[in-house]
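Before anything else, here is the set of structures, which you'll find just below.
Where a number appears in this text, it was derived from the coordinates with a stated rule and is not lab data. Only a predicted model underlies this, so the values are computations on that prediction, with no experimental measurement involved. Cβ atoms are built from the backbone, for glycine too; each structure is taken alone.
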Structure I
Amino acid sequence: MSSPISAVDWIEKSETVADLINQEDTLSIYPMNQGNEAEVIKIELDNKSFVLKVWNKSSKPDIHFQFHLLNALIEKGLSVSKPVGWGIDRNTHKVLLTTFDGVPVQKVNNKILIEIANILSTLHQMNNEDIETIQLPKYDFVSYFFPELSKHHDLNKAVISLVNLIQIRQDRIIHGDFHLNNILEENNRYTVIDWTNGQLGDPRYDFSWSLILKKIYISDRLAQVFRSAYLSKNKVPSNELDIFEALAYLKWILLSRSNSVPIGPKTIEKVKSLIRKNPFLLEVDVVNGKQ
């Protein structure tokens, strides 16, 4: 595979980019698991590894913002990949080069989930004033996290009724999609990646989305370990958590209808079982699209 480094018009970069270009003939290039938004390439030079992400699909995020957000989070001590440079390739696709920090977490235990919960808790204790160098965006909660919701009458009605029960906040930095595929592990160090959805938002939703994914795809027992560790540092009333967990389940169901979440042979039955435990979803059979 040919090197893409010199094919980029680098708008902002560190000295590392020049080093990579100067030694381009000796770089090792490997394709990585591709996401829904971008092509991902691993670049190796000597004992150093980097990740080049090319947004050549439908998603067109603000890479300039991501570059500066990562730098700001690193300055505050949060475990994120170090940005090396960003620019535009010959096909006018935006690219972001960062350090390589391992592979997505595959197996978890109590210790790992507590550490991951502490990372999210630390993030949610930060606000806009903690990162003065950039302006964090704010988005309308429903339209941002529930795209094309109006096409699903049953889900739309359920989401709006829940939002009317709670005051949505936009006073903390949130990740927006904090799940295990976006957490890398290398030598027992955990790094949070994919800050496309980084914004000022409601940490209760950010936490609840991460929690229900662990309930669905790992186990309820281990999800409770994550829950307890997070809530020991970020107190949230139980009735508020029930509302935001209900919203998170509705988001999952919305995504499931467009095949945008993994669904195994027993996943739907597991989700049905979980939502029956939520007091705000007792009368809604949203998995089958009925009400």
Structure II
Amino acid sequence: MGLRDWPKVREIVHWALEEDIGTGDITSQYIVPEDLWAEAVIFVRQKGIIAGLDVARLVFKTIDESIQFSPQLTDGSRVDPADVVATVSGPVRGILSAERTALNFLQQMSGVATLTDKFVEAIRDTGAKVTDTRKTTPCARILDKYAVSVGGGVNHRFSLYDMVLIKENHIKASGSITEAVRRARKGLEGSGRRGIRIEVETKTLNEVKESCSLPVDRIMLDNMRFEQIAEAVNTIRARKPQMEIEVSGGITLENIRQIAQTGVDFISIGMLTHSAPALDISLLVEKIK
């Protein structure tokens, strides 16, 4: 488990620091002596799952290479209030200038991991997997999706280029699911991208039946009632037992287990990344040198 594109992460950190510091941290610059050093701790104020320690380290190191960032835990660790996740030592100016941006990444990513973990735990023994969507923080999708994986979820397609997902508007634009799949297959074969997978979004049982007759890899049951989901799963398993089935829309911690028990393979949840509450994490300077 790890962030797959560090050049992209460095770019994200660069712009985050540019946004926060701009022409300079005038508070620290005017108040804190340049040669003052300190030791600080980063600790949590609530239960959760930690994610983003390497990103936080990168923030501090980008501000000042002399800052020492020492994780006391690893990404994926469960934490309780007052647990120390890392210690930081170095020039006070650098620590204070990096503090907010580093904590923002840690809090957001840990929040996503924590919420994902709750959904994963709710269906632990069902065989279904929790997956994310593209409803992510603009320009920071790599961090959101990494945090989902830390929380035990699996990543859906990363972007529009790595999987064909035929949705309602694509179907309207092409006239039918059958025609949309035909065009997608033709386009993939013509471009030499035969390994790209195709998924179809369905909203009715008739659309499910139509999709079962087509060369697709996964059928999504979108915003269906529980009874419809159960019937759709039975229909798909009877016709194509090995077909991957995904459910999306209206998923909550209260209903996810019941949905998972219908026998679906994936449950995609947008709120993992667009509505996860940040984990409460703080930095406190403990010793001035």
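Structures I, II were compared on Rg/Rh (Cα atoms, Kirkwood Rh), for residues 94-245 alone, and the highest value belongs to II. Using helix-only ellipticity at 222 nm (-39500 (n - 2.57) for each DSSP H run of 4 or more, over all residues; to 500) as the calculated read-out, with -11500 as its value, let me know the right label among I, II. The read-out was computed on structure I.
I have 14.6 for mean count of other Cβ atoms within 10 Å over residues 86-93, calculated from one of the structures I, II. Which structure is it? For mean count of other Cβ atoms within 10 Å over residues 86-93, the value 14.6 is produced by structure I.
Taking FRET efficiency 1/(1 + (r/R0)^6) of positions 174 and 278 (r between Cβ atoms, R0 = 41 Å, to 0.05) from the coordinates of each of I, II, which one would give 0.50?
Numbers: I: 1.00; II: 0.50.
Corresponding structure: II.
Assuming 11.9 is Kirkwood radius over Cα pairs in Å, for residues 190-237 alone as calculated from a single structure, say which of I, II it is. The value was obtained from structure I. Looking across I, II, the calculation of log10 I(q)/I(0) by the Debye sum over Cα atoms at q = 0.08, 0.16 Å⁻¹ that yields -0.37, -1.35 traces back to I.
Figure out for me which of the structures I, II the number 4.6 belongs to, where distance in nm of label points 7 Å out along Cα→Cβ at positions 102 and 262 was derived from the coordinates. Write out the running numbers ahead of the final one.
On the way: I: 1.8; II: 4.6.
Structure II accounts for this read-out.
Out of I, II, which has the highest value for relative contact order in percent (Cα under 8 Å, 6 or more apart)?
On the way: I: 15; II: 24.
Going through I, II one by one, relative contact order in percent (Cα under 8 Å, 6 or more apart) peaks for structure II.
Distance in nm of label points 7 Å out along Cα→Cβ at positions 38 and 222 was computed and gave 2.7; which structure, I, II, did it come from? That value comes from structure I.
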